[in-house]
Every structure is written in C-alpha cells, then in structure tokens.
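The data blocks that follow each hold one structure.
Please treat every number below as a calculation from the coordinates, not as lab data. Everything numeric in this text was worked out from a predicted model, so none of it was measured. Cβ atoms are built from the backbone, for glycine too; each structure is taken alone.
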Structure 1
Amino acid sequence: MSLDDHSGRIPVPSAAPARFIGSEIYRRSSFGRSHPLRVPRVSTVIDLARALGWLAPQLYVTSPRAKPAALTHWHRHDYIAALQRVEATQQASVEDRTRFGLGTHSNPVHPQVYCRPATAAGGSLLAGELLAGGGVVYHPAGGTHHGMPDRANGFCYLNDPVLAMLSLRRMGVRRIVYVDIDAHHPDGVELAFAGDPEVLMISVHEEARWPFTGTLGEDARGSAVNLPVPREFNDSEMGYVREALILPLVAGFAPEAIVLQCGADAVEEDPLARLSLSNNAHWSIVAALRPLAPRYLVLGGGGYNPWSVGRLWTGVWGVLAGQELPDRLSPEAEAVLRALVWEGARQGRQPPEHWFTTLRDAPREGPVRPEIRERVAHLMRRRGRG
C-alpha cells in the first residue's frame, strides 16, 4: 500500500510502542474567550484516542512542568522571571509588554500563563530523555515554534521544539533534522540553530504570512531549507514536496533524530491560513519520516479549528501507534466531537456532518503548479542535489 492510499492503515515499520505525552492542564486553561487558542485541542486528542481504544495507560506519560532552570537552557533568566511574576500577579506592566511581549493581544495574560507553557516545555524536555535510546514520542501540546529567548511571540510563550532538541543533545544525540509543516514559519527554531552544521531545518509554510520570515532566499547560513508555498496549496503539491524535497534531504542528512512539528493550520478549514491541505497530507509525512531515524518526536503546533485539529492530531497518533483509521467513528468517539463548541466562529455554527463522524478528510488533490516545482528545484540545487 502506498503512503497516498486513502483507505485503511498507513504502514509503519515495527518498533517499540510509541509513547504519548499529555496533561490535563490543557483541559482547564485557556488564553481567553477571544483568542484563537480558546479552542480545546490536546484534550480532544486525548479523549478521542481513548474513546477509540488507542491510548492504553502504559502508553500515556503525564508531562512534568519544566523548572525555571531547565527553561534557561535557551530562554533568558529575566524573561522566565517575568513570566512567573505576570502569572502570580495577573498583571503585565508596560515593560512586560514592550520588552517581553507579555500582555499583548497575541500573548495575553491568563491564569496559567507560566504553568501551561512550562508544562508543554516539560513534555518536550522529557521527550528528549525518553528518546535517548531510540523510539517514538508524540507530544501534541508541543510545537510552540515562535517563542524567542527573551520574549513571547506568536501565541508562543516558550519554545519547546528548541528545548526538545537541546534535550536530545544532552542525551548525546548530535545530528538532528527538524521538519515543520505548520502554515507559519518557525522563526524561533531557525534563530536557535542558525549555522549549526549538525541541524537541518526544513520548513514548508504559506508565503506572505506572519511572521513574514523564511523566504525562499533565506537559508540561515546553511542550516535551514525554507519552502514558502502559495495559497490553496493542495495534497498533490505536498506529496510532490514530500517526495522531491523533504525525504531526499532528510535521508541524505542521515539524522540520529527527527523532530516533526505537525501544525494543523495548513488544512483548508483553518481560519488563520489559506492553504488547502487535507489531513491525509500530514499523516503521509508522519509515516514517511518515521523510518529515517532511530529517534522520532512528533509535536503539535498551530491549528485553530477544534474539529480539524482534533481529528488530524488523533490520526497522527493512530499512524504512530499503528492503528487502523476507521471509516466511521465509534459512538463514543463521535460524542467527543459533537460536544465541541467553537464560540464566536462562523464555521462553528453549522459544522458539516463528517467533522463528527470521521477522522479522515476527503483528499484535496489537484495540479502541482509550476512555481512549486521551480522552488523545489531551486532549493535542491542550493543543497547540491539538483
């Protein structure tokens, strides 16, 4: 069966059972009623996976909360102190906003403004330790790729992908590939590893979208490959990018570990991007990367439609755990999706029926546009593989 076969199980090689890192903090915390991250995401994935019988207790690992000292492996001490103080006082000063990016529309003050991202960071730090001897870890609360050393940025208070990769380094892992298929460019991760010859970063993201970095001409002194893609980027185009760019570069780099940021905001229904992928495109990349390194960490990321995020990320766990993706969800799983509410969103008023009854989207295939082929060829030439 090919990776693009849209029926039944996506094949993965046999290996030790994948582990799932989660926490109940995501169920009881929110960025606020008007923020795009007001929607339930990780809790939906946990509930769906359990309803489907995919998440046995021995596979689930509760995420620890990272200690401040662990966060300062990359973040500045004064920023971490400010984040803790803002949570304790529930107030952000003018300096907190201007210097640290706290208390802004994108990164508001909320009751768990430190504890929630520190828990996600703790999960990614733990993932590096769990993967020391090899294996697969899924951490859907991770993927906050915009966080900067000294400030919050783009809904991200901390940068857990960077912390995960540094954790792998402390475990003795040197050569790491970071692949990012979020709709937004991972500016924080690129900053962290710019010029590092033992890290290869590959990002596929929407062009001319915030943070407006990661243009085709940027390569961060050789450690990053950035592919900005046009609006309405479809499954066939992502399949081409996967086969012609991502997989050859990853295999050629011979990594000891792969970290995949699997943001769900590149699917067609997401309100913060204008790409047109189905969740099949993400699952095919998840499956295709797995055999290319002995250590594999899959993170979440963006995604602001609760049904598309929950279904996509639950399917990611199904792929990693070797589960059959059902044509029709069980009544228990369907009840999880029917209970979701998307307040203040036009799409949430009359969700289509398949958002409740299936995990798999209909494939969104189409022509591979010449500009996609040209950009891939350009990047492969720059890497000496054209």
Structure 2
Amino acid sequence: MPDVRTRESIRSWMFDQALPFWATHGLDPDNGGYLEQLTLDGQDAGVAFKRTRVAGRQVYVFSHAALMGWTAGAELARPGMAYLATHAWQGPDKGFARMLARTGEVLDQTPDLYDHAFALFGFAWRHRMMRDEASLAWMHRTVDYLDAHMRHPGGLGFWHELPPTGWRQQNPHMHLTEAFLAAHEATGEVRFAETARRLVELFRTKLFDVRTGTLAEYFTDDWSRAPGDDGRIVEPGHLMEWCWILNQARKQLGMDVSAEIRAAIRFAETYGIDPETGMVYNSVRDDGVVLDAGSRTWPNCERIKAAIALWELDGVDPGPVIDAAAGVLLKRFLAREPAGIWMDAFDAEGREAARTVPASTLYHVFLAFAEVLRITD
C-alpha cells in the first residue's frame, strides 16, 4: 500500500485545495456551466468556447466528491447538468453538439462519440449520487441517440464522429466503455452491461494485441491498424487507462480480461516510463521506441489506476507505483499557486509546456486520487 504521507497529501489536495478552488473559480457565473480553461495564475482564461466533454467531466467530479462526503458537490454538479440539457443537446436526431460558445450558442454541431461518452459518464455519476429520474432519463436519451445514429453498420463499435472523417479511433471507444460501465454500476440495468461487454470484446479482438501488449490509436474501417506510422503509435497512458476500465468489467460483468491487463501493464511499464524523471511518456512506437518524450498530467494519473487494477487482479502491491506516480504529480504537475491548479504538460526536456490550465484534466486527477483513497481507507 502507498505511504501514509502520500495518502494524506492526496486527500489534502483533493478536499482542501482542488475542490474548493474549482467550486469558486471553475464555474461561469455569467453564462452557466463551467469554464473551459484558466490562466496559469488561476483566472478565467477567456477562451471563446466550451466543449461538451468538459461539462460531463465536471459533473462527474462534483458528483463523486459528494458521494465521498463533500456535500457541496451535489449542488455544483447542477450547472453542468443544466448546460448539457439546455445548450449542448440538439435533439434526438442530432445528439450533443461538440462545442459551444461561452454564451451557449452552438459553434460546432458535430456529434462526437467522445463527447457523448462523457455526457453519459456525467449523467451516470449524477444518478449514482442523486438516484434521480432526470439523470436516468438523460442516460437513456444519450444511448438512444448512439444506437440510432452512431453505431457502425459493420456491427463493431461506433463512428467517432458524424459525418465520419479520417481513421477510426480507439480513444472515444475507451471512454464509451468506461461510461457504459459507470451507467451499469449506477443502475444495474442490462442495457448498459450488454454494450459495455461488446465494447470490451472489441478491445480484445481488434484494438489490442495481447501478444505484444500494444494498443493502436488509429484504424481502418474494418479495424485493421492504420498503415504506416499512424498505425504504430502507442500511448502508454491509454494502455494504463484501459487496464483500469477492463478491471471494472472484470468486477462488474465477470469478464476474463486478466491476460489483457497483464500484457498492457507490462508494455506500458517497460517502455512508457522515463527512467530519469519517472514521468509517463506521451507516446512510443509499437516496438518501444520513444516518439514523444514529453508528459502530460493525465497519463501519470492513469499509471496509478493501472497499478490498482493489477493489485485487485493479482495482489501485486500497488504502493511503489502509487508513491512514485503521485510523487511526480504532487511535486511537479500539481505544485502550483494558487493551490488546486496544475501545469498540464512538460516537454521532452522537462520544461513547462502548457499555457493554460485545462479544466478537463481535473477528471483524471480526481478519479485516480479517489481510487487511492478507496483502497487505503
């Protein structure tokens, strides 16, 4: 288990720093919903857009915080729910818009699978916290749209956007799997379990190569890895993130994904960690060659969750990985003023590389840290 000092530093950052800060500075009092980005000194960055995915992620954070006893979270999740329902939703034939103006007008009406995944994820956690009919109705409304309009006609997975352009992508399918599992955990409904099961099977049969432990990012229409360099990109953070999601499927649905979890962690820990800094690389090639030696906040969070998945699967002590990854986060990424924000990216030379503080990152940090508290408390 992690050192007690790590655990208490995590708890303090969550409840004494991050949540109070974002409750005060992360909301948009003039237009509703949440701010998309802050400046490096914690002020409104004034960007002209808001993404649907950020609203879903912030609804999750505040709902989960409320379930953990931070009672203010219940009310703070409400603006995100209202924003999704009254501004982002374009109707049962168009789904959620990808991007809105600060004042709520649609800037990009593209239905994006990634955004729908986080809308569903936010509604699921809101329902888990409130047990309300409104959140449940929005969960089904979201899935109704996905089933009617975004399922791929070949039967495997979904379109990543409408109309579809470019390679097919694993990333939105990963978050969609996470969202369906959250919906199933919140409701116990078979509908959510069945789609989650199909998405896990897509991972096992098409997205992931258990022999090499590699997960591609981009695919052709029939789920073959994209030709050339695009098909060889591997993001260690996504491998680690999938491990935690697969472990949820193992626990909730009884799926045997042990080999996949072990192989993914083996590759990510072997090739995805900078041996000098301990930070997770942004990307490597499928043979382990480093492509982008920079590091963002989120993959270091996912390393924590992968270690917890392996502990629940095989009993491997997650303490050393949690202490190392949390140390990197707390000392480098999160050690900012005002307390509760972060430096979101470092380049390959270890220099600060982010110009703003993206609100979307809070989901990653909060979930990873909440998992540490779950297993230690």
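Worth pointing out:
- Structure (1, 2) behind the derived value 4.7 of distance in nm of label points 7 Å out along Cα→Cβ at positions 109 and 133: 1
- Mean count of other Cβ atoms within 10 Å over residues 173-180 from the coordinates reads 22.4; which among 1, 2: 1
- Of the structures 1, 2, the one that -15000 was derived from, the read-out being helix-only ellipticity at 222 nm (-39500 (n - 2.57) for each DSSP H run of 4 or more, over all residues; to 500): 2
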